[in-house]
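Undergrad: What follows is a set of structures for review.
All of the numbers you see were taken from the coordinates with simple rules; none came from a lab. On a predicted model such as this, the values are computed, not experimentally measured, just so you know. Cβ atoms are built from the backbone, for glycine too; each structure is taken alone.
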Structure P
Amino acid sequence: MTDESALFLGPKPVAHLSEDALDIADYLRAEADADADIHNHTLHRQGIGALALGALGVVYGDIGTSPLYAFREALRATGVAQPAAPEVLGLLSLLIWTLLLIVTVKYVFVLLRADNRGEGGILSLYTLVRLAIGRRSIPILLLAMAGAALFAGDAAITPAISVLSAVEGMGLILPQLEAYVLPVTLGILVALFMVQRQGTARVAQFFGPVMLLWFAVLAGMGLWHLAEAPMVLWAVNPAWGISFLIGHPGVAFVVLGAIFLAVTGGEALYADLGHFGRKPISWAWFGLVLPALVLNYLGQGALVLSHPETAENPFYSLASAAFLPVLVGLATAATVIAAQAVITGAFSMARAAVQLGFLPRLRIVHTAEGQSGQIYIGAVNWLLLAGVIWLVVGFGTSTALASAYGIAVTGTMVLTTVLGLFYLTRVRGMPLAFAVLLTSPILLIEMVFLASNLTKIHEGGYVPVLVALVICGLMWIWWRGTQAVKMRVHRLAVTVPSFVQIMRRSSVHRIPGTAFFLTGDPEIVPSALLHNMKHNRVLHEQTVFLTVETLRVPYATAEERAFVEDLGGAFTRVILRFGFMETPNISRAMAHARRAGLRFDVMTSTFFLGRRRAVATGQGLELSLDRAYVAMSRFAADPSDFYHLPRDRVVELGERVAI
């Protein structure tokens, strides 16, 4: 079921107050806070150092745990039992230059500057391109949907492979502990998902310091072993990587798929742009993360050259026997942080998809007062947990999971680059030839990585592809059905100007109070109003057409929040605007509406909500898509719950709409 509009959010209820008293108290608090309203997304004035430390715990958690398995998987992909200098230096060169080209050039130098009011990520990039084009573009829409769908596959695989790869270090401490790797991994992951409902605000303050220690340990271990084979420093020369690819044509393509594991999590630099800003993310990358990763990979290479038998697990072999338990514990903490960052990203992506009309309403819970990014979506949380458990049990080892990992990441990066090309030409006004020249090297490299990972379809790579296809299909079905309902309603609707003109000459009975009729389209009369007049034959002294708009920007400014228009007579139009990264809060926004000129008594106000039930009436494939849309609509959150409507002051009127 779909509702004609929107929302009336209030705070969490207090036991000793009635719902009506809570609504009034919440409104009065919003009224008092209106002058000091600062958007939740605005960063507090912190030093760049503090923000960079926070970025270590959120932005770099995923890519920071890649040394656990990236070089190991690349060595295994060569098929060489005793890797020598050509293999080790070639792989190290490919690893280093992949970090430089994909992460440094693409994300740090280019995409971090392509922000949408400070926000990043593929959906923000989509909205920038969509606004620049000025009209709906199905290809651009599908690119955004596919990118969001691939991110969902990544969100399921990252916690599984990260935690599993860390816990596998137990077997190196004591071989008898190998039997407990899967149970311990599952226990950690279940506990991680169970605490999401409580929020992560308190725990998150420790993420940065833990990851700071983690990167320091990575760099220290790498430096310690670098002296064993200083020749690995030659790996900074890209000629070694090119030479390896030419000299090993039979395995080069497969090796590239493993090499790409080193940049998993690179998308987080752009996706989390709004949380920390460009400078802190860049400073953290150049000041600590990139040097630590490069030093650790070089240290692993030096160790393998000196002791070829360590190629089976070069990362944990960097540590002495006495330090190994500490390293396993620290690695587990780092992987939990990496998993947490991905889960939080999945919540944010789902909220943005709902606001942009790609998914049905989902019940969103704020877990930290005053922080828009701290949210919890139960449906997403439990679906992710089910997927993670299935992956851990089904694949069993991080090596097996590595085959399924690369496709989701490479696919998302390719789509981001393609959208970036549209951004450069449409938003920045760059000549097409120059934009293609700028993006084609990165796109070519990513396409090669994607093609390499696609060879692992039969080894588990089908998992993210299947997940992405299903989610993308569901998003398309929902978007298509929503547009069909809107078009159907619009064809049968009465326009506001003609209705207001008719009511001026009408003798319909007027009753005291204010009626808010929620409508998704401010230009047409809500069906709830027409039904109310038909059955009750009355109008309120003041009738307000209330519309909630989702802007194609992450957050609305205070000036954009409310628009009030006197339509004449007893009619007023109010438009409340929210960004696609916001959860609309009408209680607070109504204070802005009052300041914009709306006058009403909250004690004598009634909210009318029109609800529509779609009915499938198509034929063939269209009928199947319509039925799927109708089925999805049944799982949408109840509007009264989703929007926190005051139940004792809301009148709901329904209708059936054929699509």
Structure Q
Amino acid sequence: MKDFFNKLVRSSSRERAASGLGNQEDQLKRQVAALYGLYTGVMGAEKVVLKAGKLGALELMRSTELPERVLALQKLVFEDPTIDTLPPSQDIPGILGEIEEELADLCARRTLEERIEKKIAEKMEERHQEYVQEIRLQVIKEESDANAENPQTLKKFALLEKLENRKLTRSAMALLRPATLDEIVGQERAVEALRAKLASPYPQHLILYGPPGVGKTTAARLVLEEAKKLRNTPFAQDAPFVEVDGTTLRWDPRDVTNPLLGSVHDPIYQGARRDLAESGVPEPKPGLATDATGGILFIDEIGEMDPMLQNKLLKVLEDKRVFFDSAYYDPSDASVPKYIKKLFEEGAPADFVLIGATTREAGDITPAIRSRCAEIYFEPLTPKHIEEIVYNAALKLQVAIEPEVPHLISDYTIEGRKAVNILSDAYSMALLRTGNDQEPVSISSEDVYRVAQVSRLSPYVNRKASVTHEVGRVFGLGVSGYLGSVLEIEAVAFPAEKGKGSIRFNDTAGSMAKDSVFNAAAVVRKLTGHELASYDLHVNIIGGGRIDGPSAGTAILSAIISSITGKPIRQDVAITGEISIQGRVKAVGGVFEKAYGAKQAGIVTMIIPHENKTDIPEGHLGLDIRPVTTVEEALAILFDETQAASA
């Protein structure tokens, strides 16, 4: 360091001498000014002034005479107040050389001292923090040891342990829940699609649609267990299946609480851990999304989730991480633990497969979520499916049942879960009836009737179809959610004075159904030559069921034509389709679901628009499915004209 400053000053002197700037005195003045600047830079301006005052060199520093300035520089650099003799001009170069040497030593010494002092300060701060942390942990441990347990808490703990050993009952649902995919009845296509999309090297996020109690949750859980056994899937043997109900996922917009994605416990509000709160450190709390990492996050009733929370979940699906933020987090705070610093700076892992299940329609799910998920529809259960579920449940309960019991239970529900509950309740009734004897228990139809009476159950669908023919009465098809139903539509026509007829229609069926009546009026004249203005016509939807779309148009037209012409309509046929004023049968929605409603009502033949032909497999549910393009084709089936012609 000393050699460096010597070279710096001498090099400056040589450069000035070589450049020929001014005479020797000017060069010496410049050299003295440079030395003053160097000394002031090392010591600081305030210290130089104070030292000059103590050494009596302040006036000499301000002098314009070179010898006096050199004398002041001598006093300052050598810190010797006894130097009083003004140096002769010929001695000034040599004195300045000595001053340069002393300044070089001073700079080297000061640099080394600063480096050592900095290291000492760092070590002292490190030791201080370690000591404070050690004292804090010791105090917390002493407080915990002193306050954690007392006679009352120990007594409560013993009581809890005692209660844990009491086992009163087992859940019938846990016993009767399907244990393998083969036991899931009526969902072969949905389960196959679920396996293909989940048990793959690249599993997809999924949304499962369907009515309640058909096995959506059970299928997802069992497919994961199957995927763990395959080599080409990313699921490990310990892959978690985290299940949560979307209706219970409440969250705070300030993110103070968010059980799904996680939240930050700020010390001023919630305290975090006690030791963290005392030092003002916020603590992130990862949520279910992090718990599901490496496995499946199953959200039942995802359609009930808050739309804003769905959007927050979308961000997690994109990043595969959950990020936290807090105004109390200071990245430079040495007291912040490593795991908290990692959570704030890198986020918590959230690499999972999302499976959402819902009984709502697709439109109730955020479009952004739907666009990132494959969609699978679970089908409604038919009475045959319910009967099979009841048989399987009876085998697991090891109980005998009368032959009529499965069919009877299928009349009261279309949900597999509900069917099992009814059987379980009937089993309890049978045990009560037999007095809990050791004899084998048999469930009778009377037991099921008693359960239905106590629970106020009513038949889900009354069988409406028959092999008869009736004038002015036809079966239409409707759908609500994922469940189809049969609509009874009837019409009565009375001749009236020409041009003074009227049309009456029950308003409870909705404006779309009323529009279908007026569209039908235009088609009636084209097909029959009759004008509706010559009749007093009354069209009724039995039960006042509301029709949200135009799908009952063809059925309403058929009932009107039948009432005017007197032609009877088959009562084992149901029809769906929008009617155009040109007499064409146009496509409608929900054809797949409507087939289930027709099957439950005992319908044999189902007439659908030809445009919907690809929406439903041929012979689905054993129905005779007839696609038609025009009203004439539909009427030929309804009036059984083909059979009449062949006869």
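Undergrad: Here helix-only ellipticity at 222 nm (-39500 (n - 2.57) for each DSSP H run of 4 or more, over all residues; to 500) has been calculated and equals -17500, so which of P, Q was it run on?
TA: P
Undergrad: One of P, Q was used to compute distance in nm of label points 7 Å out along Cα→Cβ at positions 315 and 451, and the result was 2.9. Which label is that?
TA: So the calculation was done on P.
Undergrad: Okay, next question. Given a computed value of 93, 37, 20 for semi-axes √(5λ) of the Cα gyration tensor in Å, which structure among P, Q does it belong to?
TA: The read-out was computed on structure Q.
Undergrad: Have a look at P, Q and say which one yields 4.2 for distance in nm of label points 7 Å out along Cα→Cβ at positions 307 and 347, as calculated.
TA: Label of the source structure: P.
Undergrad: Among the shown structures P, Q, from which was the value 25 of relative contact order in percent (Cα under 8 Å, 6 or more apart) calculated?
TA: Only one of P, Q returns 25 for relative contact order in percent (Cα under 8 Å, 6 or more apart), namely P.
Undergrad: Among the shown structures P, Q, from which was the value 19.3 of mean projected area of the Cα convex hull in nm², for residues 91-186 alone calculated?
TA: Q
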